[in-house]
Structure P
Amino acid sequence: MTPKSRVTSHQVAKRAGVSRTTVSFVLNNVPGANISEETRARVLQAAAELGYVPNAAARSLVSGQTLTLGLVVSHAEHLKVDAYIPQLLYSLSHTSHRHGYRVLLETVEDVSRADVYLELVRGQRIDGLIVLNLRSDDKQLPELIRRNFPVVLIGFRRWAELEEKVYAVETDDLEASSRATQHLIGLGHTRIAHITFSPDNYFATQTRHQGYRLALEAAGLEYNPKLVRFGNYSAASGYEAMQKLLQRKPYPTALFAGNDTIALGAMAAIHEKGLRIPQDIAVVGYDDIPTAPYLIPPLTTIQIPAVEQGRLAVEMLSGLIRGVVPERPQIRLPAPLIVRASCGAKQKAKAYQR
């Protein structure tokens, strides 16, 4: 069988009764092109009827863009062990394709190196960046933002001198982590442990730790650093951190985990010790990863809308690339607490009903 030949822009132009230049301007959304809506609709209909698929290289030449968005993750280990990132990647990829872009994934390990981001955007020919999990020792990203390169942050750290230039899709980590801890306090717990999802040089880790501490202080409970351990991205690190917390009595009666991946490992350590969840140790996580409802017991957790974050980040970034300034430079999404069996709230409610 002879393979079907590729439909050309010349054929689209002939079908629509316009020039190839007009077809190129319409299909590539070239800004400033003086084309009527009627002509635009006729070109799009002709392209759809013929099944025209634009050549990526040709589109890049016409628009002056690479049609590539970069996702920057500041530590490669996240990609191997974290259960939140795949949801985000799915959303970024799906939404980018709808907007005519592809996504290039990059990790930047040494954020202190001069021009690390500039080298990335120059070498890979990227039109804009989405940056996940900002680090407190990252001095180079603000410089890229100062230069007005299109950047959207997932999660947000306020730089006073850059407030008007920062575009972000975020949740209120401080309030949400405080609310998760308050939930455990409301269930009667006073000895609440915390395992972070990473070392302390990530803003999200610092903020969730701070929210945990503020909730304790607001309830009149003493912050005890011996009840805090720092995870290292993986469920294995959550398991090891929980093992250390269980080396001496009195055990904590509750745990607020910095994310669900950490909670999963911690729960394994609790079970291995012969303790029950939630009767001996209640557990609350953060993220609401797809497996959270299927853990034993199902995990109570803060729900972070990863798919919605990805969609909004791409839409914001694609607008910035086209020169469209978003109405809201920082979009804050809700982060509800999803109550399941691991915290003991449902068992307590049943006890009240008897």
Structure Q
Amino acid sequence: MKTRLFSTSTLCALALCAATTAHAQSVTGAGSSFAAPIYQAWGHSAQGTTGVAVNYQSVGSSAGQNQVIARTVDFGASDKPMAADGLAKNKLFQFPTVMGGIVVVVNVPGVEPGKLRLDGETLAGLFDGDITEWDDDKIKALNPGLKLPDTPVAPVHRADGSGTSFVFTSYLSKMSPEWKQKLGAGTSIAWPGGAGAHGNDGVAATVRDTEGGIGYVEYAYAANNHLNAAQLRNQAGHFVTADLKSFSAAASAADWTHADHYAVDLLDTAGESAWPIMTATFVLVPTNPSDAAQGAAVQKFFAWGLKSGDADATRLDYVPLPASVKADVLAQWPH
């Protein structure tokens, strides 16, 4: 049976069956592919209660921010939080919805799923061209006893402006001074090589089809497509597996109290079993919607997600927000 991949067309079709409901009110959103699975699930689960049909385009975080700024969508979605001055200038309210893990997926011949171990510095070397073959001594040192082939490394990165790229390159910048100096962090950087693909689904498909491939995706794309996710060494020095347990351990260290506009830092947090590449994903809505009814429908949808969407979130291996953060978001929502 052929492995099913999330397709952009599927994730864009968040109108779901409800689009045909006679009295459903439709709202549009665009942006983060990292968040697309949860908004797809919430759109399906919430419609009967809210009467709101959600049409969401998985086009990447940069496009999501640009479209909500241009007011061509009712809400934008981004894994890179917008700075306070940008929010004020564009009259936007920003809030998180869920937290999740970004995982490293590989296609290395002969290496069983979940067996490969990597750390931040070696990961930077795999993406900056310093490590070119899978049997490199640096990888061998992390994987004693694991038979590694001399297959060429084929890195895959996002070709579109991506919040997932921002989080991943921020992690590499934190772990590798050389990466920070030469390449830095951003939604789109000057990648030194490798193949580009659009969306988390594009990266997942390219790695799956490329011998020697390595890429980074939101966990749901790895899990649902049965991709080989590497273990990563965390701040405590332990190699951890990507799963809801390690994501929750990382999320528990979040300092929401000092997070400006909820822009919490979840990278390489302390904790024995914490996953090192975590992020919250964010929604941006106009504080001055041109259509009050549309603004109210967006609020109704996300209020449902924050209050009743935890089961969908955990099923997809996202980590729900703390109750106090949810309550604060709903209290701060512009009226």
Structure R
Amino acid sequence: MKFAFLADPLAGFKTYKDSTFAMMREAARRGHAIYAFEQGDMALENGVVSANISHITLTGEPDDWYRSTPQESMLLTDFDAIVLRKDPPFDMEYVYCTYLLELAEKQGARVFNKPSAVRDHNEKLSITQFSEFTSPTLVSSDSTRLRAFHAEHGDVIFKPLDGMGGAGIFRIRSDGMNLGSVIESLTDLGRRTIMAQRYIPDIVHGDKRILLIGGKPVPFALARIPQAGEVRGNLAAGGVGVARPLSKRDLEIAETLGPVLAARGLLLVGLDVIGDFLTEVNVTSPTCFQEITDQAGFDVAAMFIDAVEQQVTEK
């Protein structure tokens, strides 16, 4: 098969932990041809979606890890699978990317995750579809509502709806210190909608990343544990990842959401769970493949490529 990965620049990959690299390595190990391109390489011309794409050969070296051919304009329908692995921010360029990929789908391309599903599932707001698994949550740009939510719950997390890697997350405790400043800053004086959630004390035990592949949970989560007084467990914010078997509650959340999200075209999803509560539904480029594999011995990349192969052969 021919796999094309729409990703960020390959030169920036940290291969010891990059999940997209793990996917590529497993696909190549099975004899699939690997290609790569970036968001800006796509074009729509005469009603057809194409991209400037390079063929990639893996070297097996940790740093100088690939060789690439000169880019060639190719139709996205020339590939058996397009794997969408563009990292956030989910800005308008990302939205335009999903539009082009959706057009390519209509022309016969197979894209994972489904572009319209990625576009429709804001990674913060999507949890509101599954309120039985969430802590008390408010989505608003109104300072009066946000202040009232804090007054009711006392210890609250405020965060932007378009953040990544823990950026822009604030905890305001019961004393309300800096409450007004945080609300004004995050909402841009009421012009931007944000999310407020009751603080979950179990964050000290880790922000668990649960991976769903083809609607089924990977049996281990990566608990990302905050360090040095941080409230954020994100690895990008200095959290330490520890692989753990899924708890009974983890399985309940994963097995409830898995079939629903898979039916919407989301082949790979990363659920974020703190304690017993769902906090995010990540659909753009979920990570933690290598950390789980290295620590727990479960080959996440193999499970993912199995799922892609199955989807392709069933078309």
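The numbers here are math on the coordinates, done by the rules we state, and not lab data. Note that the structure is a prediction, hence the values are computed from the model and not measured. Cβ atoms are built from the backbone, for glycine too; each structure is taken alone.
When distance in nm of label points 7 Å out along Cα→Cβ at positions 255 and 287 is worked out for each of P, Q, R, structure R gives the greatest result. Looking across P, Q, R, the calculation of mean count of other Cβ atoms within 10 Å over residues 167-174 that yields 16.5 traces back to R. In this comparison of P, Q, R, the computed figure -8500 for helix-only ellipticity at 222 nm (-39500 (n - 2.57) for each DSSP H run of 4 or more, over all residues; to 500) is attributed to R.
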